[in-house]
Structure formats: structure tokens, C-alpha cells
Structure P
Amino acid sequence: MNGLSAWAGFFWGLGGGAVAELLNLYGFRTLPEKPPYLKTIYYWVVTAGMILVGGGLVLAYIRSGSKISVIVAAQLGAAAPLLVRTVIDKAPSTAPGRVG
């Protein structure tokens, strides 16, 4: 197999990222009251950004010379938002105005 084209990989990555974000929304289905932030533009812009990160990660792999299959592209796309969330959650907190 020759691997995916950049565009195909990007779109498969977007699909994987969308699945990861849909899983978050799926978790709200049993709540008696939905979180109010679901109705904010900020939430949906960030959600779209996280999906784009999935496509971007796959594109970076392909541009670096990696030959990946459709399933790997979708898995990378799904993992990207989860990886970003983990990095943000694990980042050490610092006082405002202080770095290091």
C-alpha cells in the first residue's frame, strides 16, 4: 500500500476527531439538564478546532513521510483531541505573569 494522499489523510483525521468529540456529546445524553455551555459559540468553535487538530496531526504524519492507512488516519484523528486534552490537564499551573 502506498498510503493516503495528504487530502484523504486530512479528511480521515477530521472524521476521527469528530468521532472523539461526538463521544463527549454522547455522554450528555443521560443528564437531566444539559450544561449551559453547549449553547455557546465558544464551545462549538473550540470543538471545531479540536476536530481540525485531528486532521492536522494526520497531515503532519503524511508530510513527514509516514505512509499510513485509512484506519490509522482515523485513529490518529480521534486520538489528537484526547492527547491535547491530556496535555492541558497535566500542564503545571503557574501564577499569572510568571513563567518558569
Structure Q
Amino acid sequence: MNSRIIFSAYNEKYNSKLEAKFLRKVKFDGIKEKDIEIISNPEFLNVAKMAFQYSDGIIKGSKDLSPELEKVIKKLKIPVLEYQPPEKYIDAYSVFYDRI
């Protein structure tokens, strides 16, 4: 399979925890407990961390991201496209997608 996952991170907050059934809903064919253990505490930051670890690249869709997200992104060893202003993002995204 030649598909890739690119996660776009924005400076949006989801302050509530997801419902307890969230973990059960994510677990399906072939998913192992250890692969989703990070979301045993189903809050936004943990869901984002899990998404990052399974992504092939990240686009910073907001100029400023939370310090927690920035810290996680810096630890990753995957391509990251820094925030692009409205007048440049279409071309920058296209180049980034082609690179991934």
C-alpha cells in the first residue's frame, strides 16, 4: 500500500475529555493494546500524540501551537511543514505532499 498520513495541527483546544468508550471504539481488527495505550486517558493532547506517532508528516496549520504540541512535534523524526501564510500555503502544501 502506498498511502501516507499527513496530520494537520491547529491551535484549537478541546478541553473536555472524550467519553470512556472512545478507547473501545478505536480498538478494532489488528489494533493492539500497546498501540493505543496513550489514549487510555482520552484527552485531546493524548489523541494528538497518538495521531502524530502514526503520521508520515505534520503540517502546522496555525501560526502558534500549544507548547505541549510543539514539544511533541520537535521529538518526532518525521517531516514537518511550518505554518504557511494564506498567500503561500497552497503551493507549500503541494510541495510537502509531493515530498511525503
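FYI, it's all coordinate maths here, none of it is from the lab. Bear in mind that the values here come from a model prediction, so they are computed numbers and not experimental data. Cβ atoms are built from the backbone, for glycine too; each structure is taken alone.
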If you work out mean count of other Cβ atoms within 10 Å over residues 6-13 for P, Q, which one comes out largest?
P
Suppose Rg/Rh (Cα atoms, Kirkwood Rh) works out to 1.09; of P, Q, which structure was it derived from?
P
Matching 32 (relative contact order in percent (Cα under 8 Å, 6 or more apart), computed) against labels P, Q points to structure Q
Of the structures P, Q, the one that -10500 was derived from, the read-out being helix-only ellipticity at 222 nm (-39500 (n - 2.57) for each DSSP H run of 4 or more, over all residues; to 500):
Q
